[in-house]
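In structure tokens below, several structures.
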Structure P
Amino acid sequence: MKLLGLSPMLWTKHLNLTVGFYTHILKFKCDELNEKLGWASLSRDNVQVMLAVPKQHAEFKEAQFTGTIYIQTDDVDKLWTALKDKVEIVYPIDNFETGMREFAIYDNNKYILQFGQEIDINKLK
């Protein structure tokens with residue numbers, strides 16, 4: 001048995017606003033939007049995100065997540081330039097000793113999205 005993929009399901013009270021953020025700001029494609037069910041599926045390249053208005057299964061007062069959504073890219077500097085003036089920044093682009101160049105932003109629900117690209121850590125010294 002093997003796992004075939006990972007698609008975060010982010011809860012939101014504002015489905016259309018969240019679809020708008022991901023499609024207009026982050027340039028995702030809305031593959032499916034079902035307002036009656038309160039669900040959407042979005043994608044960009046090899047990344048898929050699902051959105052849902054929570055129902056009866058769990059209490060939901062506001063968006064909360066104790067981690068981040070980490071998205072790897074092949075040109076983190078270009079993505080940073082395209083997003084930095086359009087979003088709320090968690091931390092600006094920087095090089096890290098882990099061998100990643102990355103930055104983080106908030107989406108419209110305050111979920112943290114990190115974007116990173118592997119770099120040669122020997123060049124940091």
Structure Q
Amino acid sequence: MKVFQSLLLFLGRVAISLVFFVAAYHKITHWDPTMQEMATRGIGQTPIFLFLACIIEFFGGISLVLGFMTRWGAAILALFLIPVTLLFHNFWSFGGPEENLQFIMFLKNAAIFGGLLFVSVTGPGLFAIDKK
């Protein structure tokens with residue numbers, strides 16, 4: 001693989017990982033409101049699932065940035081996005097402006113999902129612990 005392609009893959013991995021780092025940070029710094037939101041979505045055992053979400057997002061992001069177990073990290077994050085997107089961005093349950101916002105968030109997650117699929121198929125490129 002060429003160096004320039006690997007650089008672009010690295011930058012893509014970093015860009016995708018930022019979404020997960022920021023999401024994990026927000027969940028940690030807004031723990032109680034996040035648990036309340038999860039409860040309104042019908043999720044039981046919210047402390048356990050919130051903790052797991054933070055772990056998946058943080059370590060999945062680390063996996064992408066470092067290029068360590070990159071394909072697995074990308075695949076786990078992609079699988080994580082499926083229930084998250086269906087539960088938290090269910091635009092079909094809303095009307096008006098909230099429907100539009102949730103539709104955009106749904107599409108954003110779909111795009112991230114696609115990027116993660118690309119990473120899981122192509123691998124990390126040359127700039128990765130996996131290549132050492």
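A few remarks follow.
- Per distance in nm of label points 7 Å out along Cα→Cβ at positions 45 and 101, the highest-valued of structures P, Q: Q
- Of the structures P, Q, the one that 0.90 was derived from, the read-out being FRET efficiency 1/(1 + (r/R0)^6) of positions 5 and 93 (r between Cβ atoms, R0 = 41 Å, to 0.05): P
- Of the structures P, Q, the one that 34 was derived from, the read-out being relative contact order in percent (Cα under 8 Å, 6 or more apart): Q
- Structures P, Q, by mean count of other Cβ atoms within 10 Å over residues 13-20: label with the highest value: Q
- Source structure (of P, Q) for helix-only ellipticity at 222 nm (-39500 (n - 2.57) for each DSSP H run of 4 or more, over all residues; to 500), computed value -27500: Q
Every read-out reported here was derived from the displayed coordinates using simple, explicitly stated rules and does not represent laboratory data. Predicted model only: the values in this text are computed from it and were never measured. Cβ atoms are built from the backbone, for glycine too; each structure is taken alone.
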